[in-house]
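Asker: What follows is a set of structures for review.
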Structure I
Amino acid sequence: MSSPLTLQQLAGLVGGEIRRGDPALSLTGINSITDAGPGEVSFVGNERYVAALKTTRASAVLIGEGLECEPGEVPALIVVANPTLAFSAVVRHFTPEPPAFRPGVHPSAQVAPEACLDPSRVSIGPCAVVEEGAVLGDGCIIQAGAFVGRGARLGADCVLHANSIVRERCQLGNRVVVHSGTVVGSDGFGYEFTDGRHVKIEQVGMVEIGDDVEIGACTTIDRARFGRTIIGEGTKIDNLVQIGHNVRIGRHCIIVSQVGISGSTRLGDYVTVAGQVGIAGHLEIADRVILFAKAGVTKSLTEPGPYTGFPAKPLQEGRKLLALPAKIPDILDRLRTLEKRLTALESNSGEPR
């Protein structure tokens with residue numbers, strides 16, 4: 001069980017400055033700004049939540065410069081450079097440590113004799129499968145029911161959560177995390193319509209994933225038809241994302257839930273793709289592009305910056321276009337009024353319309 005912290009100790013832990021409160025105040029847990037109670041620590045990392053400081057019951061709050069609340073709203077206040085990151089340190093203090101790494105192969109796991117791994121340096125759980133020619137780096141954790149296909153290669157300290165799949169010949173760098181239900185290396189969606197039927201086109205490429213990539217649950221990353229589908233170093237992918245064959249995603253991108261990226265499209269570095277964005281195939285997305293939720297990308301985007309709408313436009317232009325449909329009822333009312341006035345004028349003048 002974690003030990004309480006005084007406000008002074010908390011400030012030291014997060015590298016913050018006490019702006020309000022008794023340094024000896026005892027703190028025993030963590031919670032969200034809306035649900036926290038006495039003795040608990042919370043944080044405000046976004047100005048949208050500043051108003052919640054007026055009603056929170058938290059005993060102490062971490063807050064960023066420029067987001068301070070009015071006097072008397074919170075018993076204790078610590079100012080930090082980055083409240084979200086600082087709060088992560090508090091979370092680690094007050095929550096149980098993750099289970100220690102336990103090397104070994106569970107008796108029910110199926111590990112091919114031809115697989116390359118050191119059983120004393122990896123952890124393979126119940127009913128996991130590691131096929132022939134697969135390579136597991138030291139520190140890899142293959143949880144229950146996970147699958148590593150023929151010739152697949154995992155770098156050091158990778159984690160395949162329960163029932164995740166890395167198919168044949170795919171390559172993962174170091175410290176890659178794959179969450180449950182995700183498939184790395186599923187067949188690309190390739191068919192040729194001939195003689196009244198859809199004929200499958202073989203997908204013989206692979207998927208290459210860089211260091212420090214994390215892939216959420218139930219995401220699919222298709223193998224290339226030829227060559228490689230690539231996910232760059234440090235990229236983070238949410239749940240329920242579909243990445244088509246031969247897609248190339250750059251370094252340190254953020255791909256949020258329910259995004260679909262069609263085949264052979266390339267994303268640059270530091271691209272952010274918000275929820276439910278759709279990107280057509282064979283396009284180029286420049287470095288540091290930000291795609292707002294539900295945007296639809298039909299043409300290459302060659303300039304960095306924010307885009308929104310369908311088809312995706314630079315933010316200000318896109319917002320204007322998105323606002324137009326809401327104005328249609330008013331425009332129709334005005335047209336009807338003008339038509340009535342025109343009809344009345346024509347009736348009074350005796351001229352036909």
Structure II
Amino acid sequence: MKIGLVGYPGAGKSTVFGALTGLAVEARGAGDKARLGVVKVPDARVDALAKLYSPKKKTYAEIAFTDLAGGHGEGVDRGVLNAMRPLDALCQVVRAFPDAAGEAPDALAEITGLATETILADLEIIESRMKKLAKDPAGKVELPLLERLKNTLESEQAIRELELSSEERKAIAGYTFLTQKPLLLVLNVGEGDVSKPPAEDVVAAARARGLGLVVLSGAVEMDIAQMAESEQADFLASLDLSEPAKNRFIRAAYELLDLISMLTAGPDECRAWPVPRGTPAPRAAGKIHSDIERGFIRAEVVAWQDLVELGSEASCRDAGKLRVEGKSYVIQDGDVVNFRFNV
């Protein structure tokens with residue numbers, strides 16, 4: 001899962017990146033390259049299974065963050081917009097604290113500004129493509145869909161707000177439209193506001209656009225990331241927080257991308273595999289290895305709670321908790337799966 005962090009100058013994007021990844025924040029210029037960081041997704045289910053199996057290793061799901069190089073002036077430059085296209089999702093860091101000069105933040109203006117820039121970028125691609133298709137008889141099939149997307153964007157709506165069939169989504173997948181990507185807003189607040197609810201107008205704007213919303217203080221989270229775990233609990237309690245914002249961010253990202261976790265467990269490895277909700281068993285098997293998907297025979301499935309409680313697959317089988325599922329089975333969150341396949 002690859003998420004790109006973007007934001008206007010002064011929003012604190014790089015500080016948020018450092019807080020999420022634990023990487024040091026360095027001074028950057030507008031022309032600097034993007035920075036990459038990988039975060040392991042905390043998962044108590046992997047820990048519980050590891051206690052049961054004592055595996056050689058345990059592997060958590062990962063999120064790869066890209067701190068996209070900043071823009072210039074009041075906008076986001078073309079290079080940054082293009083760098084967003086290969087990513088699975090976007091995260092806009094929005095300033096919600098006074099700047100160094102004491103100027104009050106305008107979160108709605110930043111949210112609207114990026115929305116407008118991404119809409120214009122997508123419109124440019126659609127209009128260029130429509131001109132080419134107008135001269136091609138085969139383009140009559142694709143033109144109506146592009147016209148529909150164009151009308152949606154011109155009405156200042158994102159493509160993600162449009163109901164599309166699976167066939168239509170497949171038809172436009174190659175365009176990597178920015179406004180089709182899931183977007184998570186991170187409201188970067190001052191230290192004194194970390195436990196306060198976000199402004200109602202920001203909540204309403206996120207809800208109206210179908211966007212995820214997480215409130216955090218990049219500066220505070222950077223301090224937490226640099227503390228020993230034994231010190232974190234007291235510091236969080238002093239701020240009236242129950243956990244680091246990184247955990248809330250990860251949950252929000254999973255929800256935004258509609259991901260669940262499939263689990264595998266054994267003496268060699270206990271591991272979480274992120275898969276889209278609604279994934280059938282053979283396709284989920286392909287996350288592990290394409291050979292398993294091609295040679296899929298069946299899936300032996302048990303809920304992680306049952307496996308931990310009963311202590312072994314054999315006990316789960318005896319208790320009727322371990323099931324044998326076929327190709328039509330849809331993987332559920334927390335399933336521990338053992339795939340049987342032909343080589």
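Asker: Here mean projected area of the Cα convex hull in nm² was calculated and came to 29.6; which of the structures I, II was it taken from?
Answerer: It traces back to I.
Asker: State the single structure among I, II that was used to calculate helix-only ellipticity at 222 nm (-39500 (n - 2.57) for each DSSP H run of 4 or more, over all residues; to 500), giving -5500.
Answerer: Answer for the origin of the read-out: I.
Asker: For the read-out FRET efficiency 1/(1 + (r/R0)^6) of positions 14 and 206 (r between Cβ atoms, R0 = 25 Å, to 0.05), a value of 0.05 was computed from one structure; give its label from I, II.
Answerer: So the calculation was done on I.
Asker: For distance in nm of label points 7 Å out along Cα→Cβ at positions 78 and 318, which structure out of I, II has the highest calculated value?
Answerer: II
Asker: Right, another one. Kindly point out which one of I, II the value 0.40 was derived from, the read-out being FRET efficiency 1/(1 + (r/R0)^6) of positions 46 and 246 (r between Cβ atoms, R0 = 35 Å, to 0.05).
Answerer: Traced to structure I.
Asker: Using relative contact order in percent (Cα under 8 Å, 6 or more apart), single out the structure from I, II with the greatest value.
Answerer: Evaluating relative contact order in percent (Cα under 8 Å, 6 or more apart) on every structure, the highest lands on II.
Asker: A value of 3.0 was computed for distance in nm of label points 7 Å out along Cα→Cβ at positions 86 and 150; which of I, II is the source structure?
Answerer: Label of the source structure: II.
Every number in this text was worked out from the coordinates using simple rules, so none of it is lab data. The shown structure was predicted, so the numbers you read here are calculated from the model rather than taken from an experiment. Cβ atoms are built from the backbone, for glycine too; each structure is taken alone.
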